[in-house]
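Next up, some structures in structure tokens.
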Structure P
Amino acid sequence: MKKLTYQIKIHAPVPRVFKTMLDKETYKQWTSAFNPSSDFEGIWDKGQKIHFTGVDENGEKGGIVAEIAEYIPNSYVSIRHLGILDNGQEILSGPAVEDWAGALENYSFSDIEGQTLLNVDVDTNDEYIDYFNEAWPNALQRLKDISEKE
């Protein structure tokens, strides 16, 4: 598995960026860079299971099953991917998930003179590198735009 890193400086205080990134309505806005119907079901709290969902081109709801591995408000969030969600069913083992189960997605927030430096580290396999290298910068730009106008 490869680790990809993305970074953006946002002209807004850390608490605002943290809230914008994780609040349900604004989460849907910035993550629409990945899927126009991006959403989540669950709670951002250490040890909690969370589903990252979306509707595919066939109108089927699917997504990722994960757990919040670490949650430090206004500082750090770590998400551990466990499996996939297929038509409401969790698939936590087998060929569909074995290549990336256990992958981490980490968000680190740093205060730089009242502004936010956001670092995102994502574990991925070769299949998704090009996709993430396009989608993540777009998503972070959306997060920046939303955070700076709030």
Structure Q
Amino acid sequence: MELFADTVPKTAENFRALCTGERGIGDCGKLLHYKGSKFHRIIPNFMCQGGDFTRGNGTGGESIYGEKFADENFNLANSGPNTNGSQFFITTVKTPWLDRKHVVFGKVVDGYSVVKEMEKVGSDSGSPSSPVVIQECGEITEDKAL
């Protein structure tokens, strides 16, 4: 994943820190970390949504700045303006109808085949037929790159 830190620094930092878990315990009493959380919504030929590490069902989540934070520019999943938290989604097709509705903060640059495998357990309703869990996550810096 490549993050657009120059364009949306607050959003990119939120995602990065939630990948590393470096911020410790949040206001919700849970570790601010994606590790062990699941993709709760997967719709083939559309998107894979995860990041709800507080409830695991798409109704929770927390940012490193508190529960929610304001929009920066115009893909955190949210429930309206200024409601960004920890949930995110990866689109698997072009989605022009989402333009200006979600903050685009990065792109998959390696491992897209994993995203396509995730799609295989998705459904039209979004309920995965089997769990898709983030087993490991973190940050790969230039000095740690393979």
With FRET efficiency 1/(1 + (r/R0)^6) of positions 27 and 107 (r between Cβ atoms, R0 = 30 Å, to 0.05) computed for every candidate in P, Q, 1.00 is reproduced by structure P
Out of P, Q, choose the structure whose coordinates give mean count of other Cβ atoms within 10 Å over residues 51-58 equal to 18.8 when calculated. Q
A value of -4000 was computed for helix-only ellipticity at 222 nm (-39500 (n - 2.57) for each DSSP H run of 4 or more, over all residues; to 500); which of P, Q is the source structure? Q
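Just so you know, all these numbers are worked out from the coordinates, no wet-lab data involved. Nothing here was measured: the structure is a model prediction, and the numbers come from that model. Cβ atoms are built from the backbone, for glycine too; each structure is taken alone.
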